[in-house]
Structure 1
Amino acid sequence: MRDILRVFTPHKTVPNVPWTGAHRWDLSPKRVLILCSALFVFGLGDSLLIKSELGNAPWSVLAQGISQQLDISIGFSTLLVSALVLALWLPLKERPGFGTLANILIIAAAIDFGLSIFPEQESLAIRYIYVFVGIVLVGIGSAFYITCGLGPGPRDGWMTAVHNRTGVRVGRVRLGIEIFVLTLGWLLGGTLGIGTALFAIAIGQSVAIWLGVVARTTAR
């Protein structure tokens, strides 16, 4: 039991694992498969939060609001938002990697897929289960995606680029961006609620736990 608990101890840094790439375009079949699978799991987690109707992850609040205004799917809306954020990299001279581009396409497709297969639930208990399972899946997907080392997602890359160019702390940059995104998404009709708050509170810990699992199960 003690060994099991040790495996699930949160990790404070991004570990270097057997599939970590040397640079953002260091592609191999195994690395690409892990990356794509991780992004798909991430998207399924996002879709569970949306399906719970208890509150989406911050960027999904915006994507849902835009989807309602333009009468498009949330997945396609997510793709449009991601592409727009990536365009904001240009004046900041940030360079995307393979993982950045895969992030845009696969997460969007996985969200629409998840929304099509996960049934709506009237039971409040099951809707909360959707939220917690969604947070776990996003944590798993993030951990495996990050350790591939093939480039940050559009949103994280924009955040770090703004930090690097302005000197404003990363935490403050992230907070400012997410408050803006949440507010705009809510005004457009996106679902903001207890699920959003739970995601904000738990997602960092979920990612840290799964980074720890990855680090300890691949240690040589």
Structure 2
Amino acid sequence: MKLVINKKLINRNKLIGQIATFSSLAILAGGLFLAFQTDVTKMLLSYVALIIGFITSQVGIYYTNRFGRNPRFDELFIKNLKKLSNQYTFYVYSSPIPMLLVGPNGFWLPIPISAGGNISYRKNRWRQQGGNFLMKLFAQEGIGRPDIEETANIKDLTKYIHKVSKSDDTLPPMQAILVLMNETAEIGNVENAPTQIVHIKKLRRHIRKVDRVCPTPLSDEALENINAFFS
């Protein structure tokens, strides 16, 4: 597998996460100090500081969760997918969406899911049962709305290609896939799920299996043109 990775963006966002995290701690500490003051003005400032500190901490969590963890999600993807043939190219923060795998049968759009517990699809929505309560509280192990992220990724990728190529031609197939990154996660009833879901350790095997039976593989020339477009 070939790899195209935007290390500059990753390092920049990692730094943003670190700055936001330490700043939030300082702001929250200042707000807590002001809260014990008898002056009404200082007490009001403490509430403002606590609100700003909380918002800043969420920014820090967002960036740290994606760019500051060790190993990062993209590193786990690379480790799992590296044995794919050179027909595949994995773009990490170097395309319109965070991660994109271009293969002989089109585009794979992997969406990492950090949620633990039992993951299922019921009543037209992804559901999570169990998992670590505290981690979910701080948005690190919640299921979120992967369907919204999937729609946004497909829209952004399609819009970018049409805009840059200045063409409305039909694009190669796009397949989104939810990838469970948490070893404790279990796949429940997903019979009616609109999107494929798989554990990270089984991702490479799943992609090979699906692409092997694809009825309309891309020609070598078409695949080369697609990769040249993103490069």
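Summary table
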{"quantity": "Structure with the greatest value (metric relative contact order in percent (Cα under 8 Å, 6 or more apart), set 1, 2)", "calculated": "1"}
{"quantity": "Comparison of 1, 2 - label where FRET efficiency 1/(1 + (r/R0)^6) of positions 70 and 94 (r between Cβ atoms, R0 = 30 Å, to 0.05) is highest", "calculated": "2"}
{"quantity": "Highest-scoring label, criterion being distance in nm of label points 7 Å out along Cα→Cβ at positions 14 and 158, among 1, 2", "calculated": "2"}
{"quantity": "Label whose coordinates, when log10 I(q)/I(0) by the Debye sum over Cα atoms at q = 0.08, 0.09, 0.14 Å⁻¹ is calculated, return -0.38, -0.47, -0.97 (choices 1, 2)", "calculated": "2"}
{"quantity": "Which entry (1, 2) yields the derived value -15500 for helix-only ellipticity at 222 nm (-39500 (n - 2.57) for each DSSP H run of 4 or more, over all residues; to 500)", "calculated": "2"}
{"quantity": "Per distance in nm of label points 7 Å out along Cα→Cβ at positions 118 and 182, the highest-valued of structures 1, 2", "calculated": "1"}
{"quantity": "When distance in nm of label points 7 Å out along Cα→Cβ at positions 62 and 78 is computed for each of 1, 2, the largest belongs to", "calculated": "2"}
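Bear in mind these aren't lab numbers, they're just calculated from the coordinates by the rules spelled out. These numbers were taken from a predicted model, which means no experiment stands behind them. Cβ atoms are built from the backbone, for glycine too; each structure is taken alone.
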